[in-house]
Structures are given as structure tokens and as C-alpha cells.
Structure 1
Amino acid sequence: MELFSEVDNRVLETFLFVSKLLIAGLVFQFILFVDPSTYHVQAAFTALMGTLLSLAGLELTYSGIRIFTSEATYVVVQDCLGWKSMAVFIALIWASTKRTLEHLNFILLGLGLLVVANIVRVFSTVYLAEIGVVSFEIIHDTLWRWSLTALVLGMWFYWLRNWKEEERFNKRIREQVEKYR
């Protein structure tokens, strides 16, 4: 006899998912409250952006967390690092499974993709604004905000459909046991 019905199991899974997301949200809020200094990371990211933008043909200088062009001054703030998208991605996967460590490879791959997407985001925002294709506000506030959200949700959805049910550690253990029988 089954202890819970299918509906009960779905409700329990949903409750656990929402509870874990709320816990992740509390951690996120705590980080925002503590407001740790990321100045050195921001400065390194600014140097990377300055180098890439210079290689793309823009005339600029950069110092600390600022990029100076003839048209504007761009400040690389903490949010430019893309950490919030990364945090949400990790939280979604953590909230969706009991076996988070089994999915560490996908998490690391996803974080790498988000880092690359964030570099493209900041680079394209400054570059397109500087060459006059689109205003800084439109590309920054609309296009990239929604694009990163779509990327995070798309990666999570892909993981849900293709990787979540894969029991990587159990499979490896069974293979090792079979080897020594």
C-alpha cells in the first residue's frame, strides 16, 4: 500500500521546492544585507572589459571600476558581475533536487556559460551604446535583463528535462560493484 497518493507526492515535491527556494532567497537577502566588497573583482572585470573594448576599436581608458570614453563614463557596479543570475541558477537546481552534488558538473557548466554571457552582455552594452546603434538604457534595462533571465530559466528547464533524473553516483557505484562480482 502506498503511503501517499500521486497528488500528495506532487504537493510534497512542490512544498519542498518552494521551501528550498525561500531558504535560498533568505541567503540571497542576507548577502544583499551584508553587502560584501567586490571592488577587486569589479576592477578586474573592468580591466577585462576595457581590454576587449579596446581590441574592438573603441578609444577609451579605464581606472578602478570606471571606463572612460569620449562619450560617457561607465561604472562597473557589483550587479555588472552577473552574480545574481548565477545565484538564481544555483538556487533553482538546488531547490529542484535532493542530489545537488550529483549535478555539480552541470552547475559548473551553467555558471561558465553565465560568465561568458555576462561578458558578452557588458561588452555589447557599452560597445553598441558607444557606436550609437542603440541607447545604453534600452540595451541595458530591457534587452539584457530579460535575456539573462531567459538564459537562466532555459538552462534550468533543459536540466529538468534531460539531467535531473540521471543518478550519476548510484550508476557509478553499481558499475564498480558489477566489476568486482
Structure 2
Amino acid sequence: MNNIDIKDTNKKSSKKVSEFLEKNNLHKKDFAQMIGVTLSYVYNLIDDNIPFSTRSTTIERIATVMDIMPEDFEEYVIEQDPIPYNKNLEKIKEYIKNNNMTITDFLKQFERKKRLKIVDTLRGKEPVSIDYFELKQIKDILNIPDEDFFELWKNIFTDYLQKGGFDVEKNKNMLDKMIDCAKEYIKG
């Protein structure tokens, strides 16, 4: 790529971010917190005279907040390892869409210091939290019915146990008891 091509690519990416911020009435400071950078870094991102970020993590976070693919930025270099499919994360994304929410609207429902973690979860780099309080907050924001919420929690909990070495089949009776108690608590 020659210097003219790089500058044109940079302008496209900077313009894309700038237009997104304007269209969504998203303050640069909020955007900076959502993608885990400083405010001055955001100003550099939208300044088409400064080279656009080539950090995969930053571009992935920007793309997640903008609800586009990272590949929409020509500067993006695809990682070697693909992100594994996560049915629980896809269920949450489905609820975001069903509520006619943008990712930005969804993120704004959380306290600022928590938004970056949510962005990293949405891009598949952090697991969906097993913490009941955090999941309940997502449930409330997305109006997830109790039955669906329980199934989501159960799947996340079971996945968490399995990743920690818990044999679901050998411990089926114990797991069923834990799930029954949780079901009573969640639905009660």
C-alpha cells in the first residue's frame, strides 16, 4: 500500500467513527470508556491526519460498539485464532436486537466503568458473566422473561462448571439439585 492509499484508508476509518459518534449523539468521553482508551486517543481516531489505529483489540472494540464487523475497517488484521461460538452470548445479542436497541443504547444502560467489560463480552473476548447480579441487570435491561432468563443462567452456569473441570454426567444428581434450588430462587 502506498502513502496515498494509506491516507485514503485512514480518512475512511476516521470518518466512519466520526459519523457514528455524531449520528448516535455519543460523547467522545463515553466512547473512550466503552473502547478502553483515553479521550485524546478518540480525538486521534477521528482526526484523519493521524494514522488510524491498527491494534486489533481497539478496532474490535470500536466495531462492537458500532455494531459492525471489524473487517469493515481496512486497517484490521484478522486474528489467527477464531472466536469460538458462544450460544449464551448469541442469545443476549438476539435480545438486544429484539428490543430494537443499538449496542450503544445497550451499553449506556450500564455504569461507565462496566461498559468496557460488556464490550469485551459482546466481542467474545470475555466470558458472559456468571455473576447473578450482572446477569439480572442484563435481564432487566432486555426484558428477558423469567423462563428464558433461567435457561440462560443455567447454560452459563453449566458451561462455567464444565470449563472448571466439573463432570456434568458424573455429578448429575448434585447439579440437578443446585439447578432446582437456583430455579426456585430465580423464579420465586
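General remarks:
- Identity of the structure behind 0.60 (criterion: FRET efficiency 1/(1 + (r/R0)^6) of positions 113 and 153 (r between Cβ atoms, R0 = 25 Å, to 0.05), calculated), options 1, 2: 2
- Structure responsible for 74, 39, 32, with Cα extents along the principal axes in Å calculated and labels 1, 2 on offer: 1
- Top of 1, 2 by mean count of other Cβ atoms within 10 Å over residues 25-32, largest first: 2
- Computed -20000 for helix-only ellipticity at 222 nm (-39500 (n - 2.57) for each DSSP H run of 4 or more, over all residues; to 500) - originating structure among 1, 2: 2
Readers should treat all values here as calculations from the given coordinates under stated rules, not as data from a laboratory. Here the structure is a predicted model, which is why all the values come from computation and not from measurement. Cβ atoms are built from the backbone, for glycine too; each structure is taken alone.
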